[in-house]
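Structures incoming, each one as structure tokens.
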Structure P
Amino acid sequence: MTETSESLGRRASMADVAARAGVSGQTVSRVVNGSPRVDPATRARVEAALAALGYRPHAAARALRTGRSQTIGVIVSTLASVGNSRMLEAVARAAADRDYALTVVTLGANGREALAGAFDRLRGQGVDGALVLNEASALAREAEPPRGLHLVVVDSPADDRFAVVESDHEGGARTAVEHLLALGHETVWHLAGPEASYAAAARERGWRAALEGAGVLAPPVVRGDWSSASALVVGGSIADRPDVSAVFAANDQMALGMLRALAEAGRPVPGSGAGGVSVVGFDDVPDAAQYAPSLTTVRQDFDVLGHRAVAALAEGIESGVAPAGVSTVPTELIVRASTAPR
């Protein structure tokens, strides 16, 4: 019978691999650790034995050998928003591809004190580095990251203390507003995200830049908290205005609340006659195409964001050089049924 971890009744060891491949334990160790001091034929035989037995390096032993836990921390304010949960999902996939485990800490509403506690908790668990996601990035900029903890922040201005990965929030918002203006709308109202959010501020800048570039006066900003419920409440002040014909919402969840507020006010979306309103969101959540009507929105590539963030952190961990610089991921306007000529 061919031996596997299951047939052995336990986790396969280096000794099992060495016996199967007919080599020494030291040779197996060299192959597992990527040493060049193994001839190709022997390496192929050992790799075949590793695969046949389903051998996986023991994490604790590897940590003792390399001084690394092969674990990265993720700090996030909340997982209630779709953007945060999709970002975490992308990070988890990218980390698994590099054979890193994740430890996730959510901050809740306790702010800076919670961030300091999160750093302490992650250091206590021996993580090799940490990612700070989205809204928590503002707290990271205000805090002093622990010395020796490699750090990558998603959505933040450039900072020489850590690397930054971000979407082109400003450019995406500008493209969305220019799309609405090109359809003949005289101006575009903005349902903005929280003031403390870097992404929300960047999207608001893009909205203003597009209007300014067209010589259009920006209407007053109406602000929500990323949730569809908040947009339903504050969106009424937009829906009740007969002069409104176009709205750019800072994320798709708020666009959904805006669609309902308009429906309750008897305003068709998009509508080609009097009272019709066009709506654009941001993120391109999986359900955006199923909204009624399907939502025109700006797509963020969360998979690329997650890959770049994890790659920057892993390269810093493995090289011993602190991650640095800013990586910006392009966005894309996805045109659907919620926008039409005025």
Structure Q
Amino acid sequence: MSETSQNSRILAIETSCDETSAAVVEDGRTILSNIIASQVDLHAQFGGVFPEVASRRHIEVIHAVVQQALEEAHMGLDNMDCIAVTRGPGLVGSLLVGVNMAKGLALARNKPFLGINHIEGHIYSLWLTEHVDEIEFPILTLVVSGGHTELYLMTDHGQYQHLGGTLDDAAGEAFDKVGRLLGLPFPGGPAIDKLAPSGSATAYKFPRAVMDDGYNFSFSGLKTAVSRQIKHFDKARLPVEDLAASFQTAVVDVLVAKTARAAEAYGVTAVHLSGGVSANKELRETMQTQLPLPVRYPPPILCTDNAAMIGAAAHWHFVNGRRDTLNIDVIPSLQLI
């Protein structure tokens, strides 16, 4: 999929999990608006995302979020060239809310419609940053979030080779589960990231799983090891800082080792980090220190789920002539390739 000279102005919608987001993106690079209604406080009481609650909340706020995105961009639906939405992967109920909203808008205004892969959206979040003019293929991209830990070789726009992924828990999922074990607030990733610098990363020797010649990941054993270590302490005397630091370093070591090995094997020009866990300070710093090539990542607002990244990905499909019919359905386990 090569770049063309055609311009685009896209209204994008993202409702794959627990953020209701709408954005207006121009030419796949410029964010005219990016509204995100988070449900973090709503799900904190459950210690994780409750799917039925998430979908109901999407229904309640999606009209207002879309309207706000258009107003902030100082435009209306008639100014849009295309309506794009996350089709999958994600929670089926949440996805349906966004897809049905996008279909309705596309039908009402007779606009082209595109269903976009959520993971591809994360990858294209880098095209919304100041690094965009420096990007040259091939690129190694690590998508690391609450639901995904995947390594892709990207040789051109829309051209991906899946090198490996998680065999069980995603890295972000492991952060949330360990955060819950440590009594930290949901989501666990930001809480552990904030707490870890106060602890010792060498206090506990947690396992680094699947450290072989492949590019797959595994974090369930690490979570279990932390759980077993916690049982050695009274709850009131739990060394939370040391446990958080040792756990986080174990995750980062595996992510960096696999990424560095793949980057060398495939001769890439740069490594791109995306997804919620790409906001982790230790991951960013370690990756930059240990890899002898540019390591890029989006600002925090574009790390978590947002509609701007869906608009950025949609641009490259739109300008190369792709159009989806309104009878497509959501695919909760949608694969990128």
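Read-outs throughout are calculated quantities, based only on the coordinates presented, and are distinct from any laboratory measurement. This is a predicted model, so every value here is computed, not measured. Cβ atoms are built from the backbone, for glycine too; each structure is taken alone.
Here are the numbers for the structure shown:
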quantity	calculated
Structures P, Q, by distance in nm of label points 7 Å out along Cα→Cβ at positions 34 and 274: label with the highest value	P
Parent structure of the calculated result 26, given that relative contact order in percent (Cα under 8 Å, 6 or more apart) is the read-out and P, Q the choices	Q
Of the structures P, Q, the one that 0.99 was derived from, the read-out being Cα Rg over 2.2 N^0.38 Å	Q
